[in-house]
Structure 1
Amino acid sequence: MTELDIAEVAQRAGLPASTLRFYEEKGLIASTGRRGLRRQYDPGVLERLALIALGRTAGFSLDEIARMFAPDGRPRIDRRMLTDKADELDRRIRELGALRDSLRHAAACPAPSHLECPTFRRLLAEATAPGRRVPGR
């Protein structure tokens, strides 16, 4: 397969060209050269961009993702890092599930006022507790 120019990579990856240039500045991808003013990429960049997208979706920072590639560009994924992120996602899912359940209760609560509802008052207390990480923030 021949090299792809930046416009084709952007179109296939569903990313703006500015993101590709930014990823190149961060060392996440590398162009193979230029044809005129347009950067050229090896077709393998699409798989690398898919790995970057997966990492971003999982909540990894670009710096963390950069460390998941060896100097030769091949994936070098730290399995402990993946386990830690999965554990973090499990905690977040539990927090969001509790928040969802509380919102559903508040929406259907028969109390005349939310402030008269013991469940809603408990939710308020939990949301304002010191050191409490409120979902969505």
Structure 2
Amino acid sequence: MDFKAAGRCYFMDLGVANYYLKRTGTDERALRGTLNENYVFINLKKRQDFPPEIAFETPAFATYKGGEIDFVVQSLEGNRRCLVEVKTGKGKAETAVKALQSGKADRLLYLKGDTKGGETGKIITIPIYMLERYKF
């Protein structure tokens, strides 16, 4: 997997981002996806502050065999690698699933807007609003 520093992107307050994206005519699906990924990035960046929960080089996005993975997080406790995919609909994260199956990570976390959650093997699904309570 190739990692790219997500911190080099410019992220902003979700309300401000929503305002400007709507003014540019961004369609609703793209708007929700952008805001959800922005929310997750902000949450993950906070986890690098004191007391740190994730390693300094993460959160990052990654590419694997030509596909994209939204975020890769390395926990400080237990040194586990988690792939994080943010989905607003019923989309599947085929690249992340392939990377998980090939041993590139210890688990895959799906963050979805409309789900009750669940766990199947190393794949965990939770509602996006529960990210605040999730421990890496």
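Please treat every number below as a calculation from the coordinates, not as lab data. Bear in mind the structure is a predicted one, so any value in this text is a computation, not a measurement. Cβ atoms are built from the backbone, for glycine too; each structure is taken alone.
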Could you figure out which one of 1, 2 the value 1.5 for distance in nm of label points 7 Å out along Cα→Cβ at positions 26 and 58 was computed from?
1
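Given that P(r) over Cα pairs in 10 Å bins from 0, in percent, derived from a single structure, equals 12, 43, 36, 8, 0, which label among 1, 2 identifies that structure? Please report the intermediate quantities before stating the final value.
Values: 1: 10, 29, 20, 16, 14, 8, 2; 2: 12, 43, 36, 8, 0.
Computing P(r) over Cα pairs in 10 Å bins from 0, in percent on every structure in 1, 2 gives 12, 43, 36, 8, 0 only for 2.
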Matching 31, 59, 9, 0 (P(r) over Cα pairs in 10 Å bins from 0, in percent, for residues 50-89 alone, computed) against labels 1, 2 points to structure 1
One of 1, 2 was used to compute relative contact order in percent (Cα under 8 Å, 6 or more apart), and the result was 14. Which label is that?
1
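3.8 is what came out when distance in nm of label points 7 Å out along Cα→Cβ at positions 82 and 106 was calculated for one structure; which of 1, 2 is it?
It traces back to 1.
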With helix-only ellipticity at 222 nm (-39500 (n - 2.57) for each DSSP H run of 4 or more, over all residues; to 500) coming out at -18000, pick the structure among 1, 2 it was computed from.
1
In terms of distance in nm of label points 7 Å out along Cα→Cβ at positions 42 and 114, which of structures 1, 2 is highest?
1
Figure out for me which of the structures 1, 2 the number 30, 22, 17 belongs to, where Cα extents along the principal axes in Å, for residues 74-121 alone was derived from the coordinates.
2
Which entry (1, 2) yields the derived value 2.8 for distance in nm of label points 7 Å out along Cα→Cβ at positions 34 and 66:
2
